[in-house]
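Nothing in this text is a laboratory measurement; each read-out follows from the coordinates by a stated rule. Since this is a predicted model, take the numbers as computed values, not measurements. Cβ atoms are built from the backbone, for glycine too; each structure is taken alone.
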Structure I
């Protein structure tokens with residue numbers, strides 16, 4: 001099953017410049033196509049010296065454009081009424097960045113860029129160069145100019161003295177965000193994700209089999225839809241604000257802090273938060289003997305956020321009878337409950353039931369990416385989160 005993506009059925013023009021990172025564009029074209037896009041490659045002469053046009057023709061399934069002809073390819077794809085939905089320039093050299101910012105179009109890539117900027121279509125640019133070039137004040141000024149024009153810059157990875165092209169997943173995600181319509185633009189979404197670890201002694205912890213995959217999928221989907229996203233968890237999600245915690249008390253403290261200082265418009269409680277915690281023992285409990293561990297109940301983060309802070313909330317309920325028990329959670333600011341069974345923990349796919357406060361329910365099966373898209377779509381409708389165009 002193809003995962004949900006705003007790229008499905010859309011045309012992306014992939015402009016390739018003469019950076020050594022051009023060798024990554026075959027993978028990038030394939031990644032875009034896996035998300036449902038059709039891809040048209042456009043190459044500068046310098047790019048053709050690094051990666052073969054035949055390779056990009058193969059990767060995209062279309063002949064790569066290496067020169068502007070009497071067919072006015074730049075207008076046909078990126079002009080007014082053109083077939084393309086988005087222009088992606090990856091990699092973009094310092095030379096190309098500054099030419100675009102100066103309105104100079106002396107290569108196929110810069111000609112496409114001039115046309116696309118004039119049309120006002122979505123544009124994503126992924127710079128790649130030596131780090132000293134990236135720090136050049138003129139280059140920095142040109143990047144700011146492009147951003148002022150609404151161009152999205154996929155910030156490079158500064159490593160080993162180089163401003164390396166952004167990760168493929170990051171570039172694709174930014175393209176998806178630009179084509180989603182951004183119904184959550186201007187909204188702040190807070191997500192809790194993954195397992196908590198409660199210390200038993202200096203060696204052992206109590207935890208769950210949660211992988212955090214659903215929380216990650218929800219955070220990425222909220223970003224795709226234009227939201228500013230904060231994730232409280234123990235892992236890492238690109239392009240969002242990450243707050244790392246290990247135990248339930250740390251998660252509770254950070255969630256309360258965010259709700260107090262930067263109130264979210266939506267809280268998605270997808271974490272497998274510990275219900276109980278032991279009184280931790282100093283040192284290591286000796287092995288070889290039976291041990292009794294007393295567990296104390298922990299406060300419910302969900303109730304505090306929905307009740308004390310009044311944040312519209314999507315709750316998760318896990319258990320063999322989750323769909324029945326979840327009905328009792330639909331009160332106050334809890335407008336949706338996602339009920340699932342323990343067997344989905346750690347898996348890439350899931351089967352869930354979305355319960356709504358209007359009494360309706362819906363059964364969903366599929367990848368967690370697809371289910372996350374359905375959950376957030378339901379949340380937008382339930383809480384009227386979509387901003388008017």
Structure II
């Protein structure tokens with residue numbers, strides 16, 4: 001069967017390309033959600049109302065028709081059901097016809113260029129919001145499901161981004177189309193319609209991935225903090241990817257968690273500490289640095305690790321004598337995470353090396369000795385920090 005998989009754009013017929021309109025006219029069967037198929041109910045063609053890829057594929061596989069048009073909203077290459085549908089149609093002669101995406105349409109209405117825009121779908125799924133806005137000047141969000149404009153703006157405000165500009169597109173392409181421009185802090189109670197997209201503009205976004213951030217950039221308390229140079233070395237040694245799942249064991253102030261979070265804006269950092277003060281400080285620093293991809297949990301490791309997702313990267317800054325069981329828990333979840341440990345004593349260094357050997361990791365040991373300068377009158381004096389051992393390992 002000849003099958004056309006067609007992106008219908010924003011408002012079906014009015015934003016349909018000529019090629020797509022011709023394909024629909026040539027097709028015996030038209031398939032799609034009710035909003036897409038309703039204009040063709042009186043066309044004399046067979047119309048199937050469904051948007052589920054499996055149901056569409058089953059129907060086409062059993063049909064005796066020679067041609068069919070599957071209508072999908074927006075563009076077939078932009079968070080479309082086409083991604084799941086196309087592998088199910090391998091036995092057919094398939095042609096994909098692109099449409100106008102909600103991103104292209106909203107950008108044309110607001111005057112934005114989108115070649116440097118970060119695209120995130122919240123349509124029936126969860127995703128990190130604040131961290132992406134913090135790291136990108138422009139973000140496009142496709143809303144739907146539980147996330148509303150008001151909830152998104154509230155999230156931005158909670159994570160120190162209440163001043164960013166928001167451009168909201170509702171019912172785009174329809175007679176009730178509405179475009180709104182606002183500040184996030186002014187729209188925390190906004191009730192939008194279900195079909196909604198928005199652009200977030202943050203001219204103060206960071207232009208680089210922060211590393212070895214100044215110790216003064218963090219809210220401090222009476223809990224230990226991994227210092228800047230050691231922190232930067234430890235986090236960079238883990239080679240964290242955009243979607244990594246990271247563990248920060250003994251998170252303290254959360255300084256390591258924050259630097260991890262900037263490296264995995266599409267992933268999650270799980271921060272653990274037995275101290276209630278440390279947990280609270282980590283939450284505060286997460287919000288201060290717009291890292292909504294950090295989840296903080298209070299409890300003793302490894303007990304609290306049992307229900308945590310399998311990690312890709314693990315940093316151990318404090319183990320309270322439970323390092324062996326932490327290793328066991330991290331490696332028993334079906335993954336072989338890269339692990340970095342910092343030690344300030346020879347006993348902890350020895351314990352870390354034994355753990356890497358027990359779990360057949362290849363590891364290296366580096367001693368980091370940092371000396372800062374300070375002015376005393378007309379002289380520049382040296383102030384040494386305590387040496388720290390960084391033990392890094394990965395599975396062979």
Structure III
């Protein structure tokens with residue numbers, strides 16, 4: 001019997017989610033409204049933050065977070081090159097400059113020991129990126145940022161359900177940003193949010209996402225005109241997309257347990273399968289299990305991608321180091337060798353199918369394909 005074809009990603013939307021969208025379409029309120037506010041309320045409760053501000057996507061979440069903190073031209077923001085380009089692109093779009101620090105060789109997370117070397121008089125903030133589902137060392141990052149009076153914005157696009165040393169995303173930062181992109185653990189196709197315990201920042205974000213408009217709460221029997229108080233943007237999350245999130249929020253823990261189980265099966269199958277390396281799972285932490293990466297010898301990685309796809313197994317790369325992209329090399333002057341650990345991971349990393357709903361025969365097909373390919377290297 002032939003092995004099944006296994007796509008790289010398959011969403012976990014169900015009939016409740018579809019019906020929620022249908023209800024919005026049958027109503028009058030298509031743009032951001034009551035359903036979006038319901039999602040914000042649930043997200044704030046789940047993350048333990050006082051405020052959640054839903055926006056159009058995760059990149060916009062990062063951008064508006066920076067703008068709410070007053071980051072702009074002449075400023076520098078420290079972050080990691082082992083991420084999607086959206087993290088540093090958001091910095092560039094404010095007019096500020098991203099300053100990269102290298103990552104830990106065993107996790108791919110920002111290397112806190114290298115922060116001091118990236119600091120300058122222009123540094124205003126740091127954006128640690130929680131990678132694959134694991135959190136960066138927020139205790140150390142917060143302590144360092146406080147010594148230097150810097151803002152902290154967490155890029156938690158991979159880490160909605162994560163925890164490290166009893167700390168959750170957003171607890172030790174000014175703002176935390178999430179993505180609801182098509183492949184994320186919580187998805188509306190496109191979407192994002194910024195969460196915070198700071199009421200003033202939350203108000204700024206709500207204004208910035210709607211052109212800088214502010215409308216005071218009216219008194220009974222009073223009509224209050226809105227006013228544009230600052231130059232903002234149009235980046236609302238409409239009810240149509242928010243409807244996809246409402247019921248998913250109730251299933252987050254169940255979906256997380258399914259990914260945890262698949263991760264365990266993968267780890268058992270690939271343990272000791274040299275020369276593959278599995279990123280370290282941190283002690284005293286809970287991964288959100290967003291991605292399952294393998295680190296493959298660089299000279300074999302692309303061939304393995306092609307081989308997996310030929311066997312019907314979807315695979316992808318998360319991520320090649322940001323600073324080696326053409327734009328960053330030509331416009332910001334980065335060169336190979338600037339951040340060797342991130343570069344090495346970027347040349348080795350390969351992500352496997354990893355999502356709730358993977359069937360037993362599909363998991364077995366992925367395991368067998370990986371093992372067969374690796375064992376075949378010894379015969380060359």
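Worth a mention:
- For 26.4, 92 (Rg and Dmax of the Cα atoms in Å, calculated) the corresponding structure among I, II, III: II
- At a computed 5.7 (distance in nm of label points 7 Å out along Cα→Cβ at positions 38 and 326), which of I, II, III: II
- Once distance in nm of label points 7 Å out along Cα→Cβ at positions 222 and 358 is evaluated on every structure in I, II, III, the highest one turns out to be III.
- Of the structures I, II, III, the one that 3.8 was derived from, the read-out being distance in nm of label points 7 Å out along Cα→Cβ at positions 262 and 350: II
- Between structures I, II, III, the calculation of distance in nm of label points 7 Å out along Cα→Cβ at positions 22 and 278 yields its largest number for II.
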